[in-house]
Structure 1
Amino acid sequence: MIQLTPMPWLDVFLFTYANRFQDHPVEFIHAHEGMEFLYVHEGMGQLILNGRQYRIEPHMLLFYQPFQIHSFNMDIPYTRTLLKIKLPLDERFGALFPSIHAFISSLIHLQPEEQVFLLNERQDLELVSQFRLLNETLALTPHSDRRQHFFSFLAPFLSYLQTRIIAGSHLPGHLLQPRASRHIEIVMDWLEQHYQEQFQLEKLASEIHLSPSYLSRMFRSHTGNTITEYINKKRLEEASLLLLTTSLPVSQISSKVGYADVTYFCRIFKKRYGTAPLHYRTDYR
């Protein structure tokens, strides 16, 4: 049976192995800090990324760039392994692994040819084996030592992606277009840093030098949500992750994601996920 060992953010990464959802379909439109790699163990669904629609199925590996908007919908049961890497990485990592560090830079700053990969049988076995080993290693490792064990995993993992899955599309000398810098990604970056705070449209518009009316229209056209709706969804997604990856009390999680009233937080959390926060922790951890 697949076991889940959720791990909290440790400066540079977040990792959850074989997290299974079976009560409610998974639906979201968002972007986030850092790179994300998502492996699908089971489940069928749909992804919209860069204006393209993908059918998602088991044995797929998905890659998202920092602050890249994606719409993701999965039917249940759905099981995933999730790896998020915050950036920039430690300078010592770049000094030890210069070519891999350059590969990371290309993933961040260039426009990838593909971000959705259906793995063949060998790739699937090898990649799942790497994730399983990391999961077991972190579970056996004291909290203070997990960061160094993660780095020992990261270099061969990225090397495997570069040489076996992405198959050279980001190797030096391969011409790729620079990733476009768009207003929406600047907005997503800002929201990532400030979603816990009371939102003021005028403040955001002023800081990124756009009019409030244009900003509101632009955001809704890209996400289908108002900024306030997006912030509430973002807060609840972060709360659900904290419930799985920490032992913080619900009141502290509520405050941490931006809700001063824990009763209100519990009510809207149940409306979104169909269960109370503590039951969510018990059911999915």
Structure 2
Amino acid sequence: MNLNKIFSTFLLSIVLLGSMGCGKGTDPFTEKPVIADPCKSGNCLTVATLNVGVGQRASATVIAQKLKPLNLDVLTLTECPTLIDQNSMNKDFVALVAETLDMPYWKLGTISSANHWKDWGTDISGKYHGKLKAVLSKTPLSNPEDIALQGSGFSPSSVVKVNTVIKNKPFAIYALHVPGSSNAEGSVHKYFADQVLSKETSPNILVMGDFNNVPSGATMLYLKGKGLKDALDDLTNLSSRIDPYKPGRIDHILYNGASEIKAVDGYSKFDANISDHPYIWVKMLYK
């Protein structure tokens, strides 16, 4: 047995493993480049958005159990129903999601998209109705607003806005559900950018939800022209991160380009068992 050779091999392994910790070198087992977790050098938060489709495919608890492994800091829900009988002893839909995800802070709007209530349809239990917007968080929320929007397409449409502080960083978070439009002029997207977002003073802004338009659509390009960035655009090999979805990617997570935010991981995942929309998940690094 050649002890010198064994010792040399051991030292080489130590060097390689050390370089892996610094985000350099090659994994000696897979022979693939090793990339260090960027969140080790700064603050990260994980966020997601999902159109729950009034809970017509799964209960609040089942939806939350699917999302729980994501360990979210912030979640926005669109087409989120509320109790038909507000005097019942049942918990609200969003409260059940929040409880399962250990997200004690939440804000549910009151404006139902397109004025869809019980007559349009209910969740699978028959206890909930409406297409509201909600923000759920692990950190306290402040300054909640339920803002009606104007423009072409279904009416009413709206956005729920809250503020929170995550690891000493202030954030303004918007949960949005708006109708699609082939033109920016006259669209709800334009109204939101010009009349709502233009007044925002927070240095860190997240706009999340169902925009009913694909990334290359005129309304999405208008929002990007106003300083918003699509978080998934920060990622490489994007096509491999997007599950096929017939209407295209119409749910988005946007952030203000002037902030020191950058997405370092994320995807669009379609799970037909919980919704007729994919959910968007993003891990974001901020300074």
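Of note:
- For distance in nm of label points 7 Å out along Cα→Cβ at positions 83 and 107, the highest value in the series 1, 2 is held by structure 2.
- Once Rg/Rh (Cα atoms, Kirkwood Rh) is evaluated on every structure in 1, 2, the highest one turns out to be 2.
- Which entry (1, 2) yields the derived value -14000 for helix-only ellipticity at 222 nm (-39500 (n - 2.57) for each DSSP H run of 4 or more, over all residues; to 500): 1
Each reported figure results from applying straightforward, stated rules to the coordinates on display, with no laboratory input. For clarity, every value in this text was computed on a predicted model and none was experimentally measured. Cβ atoms are built from the backbone, for glycine too; each structure is taken alone.
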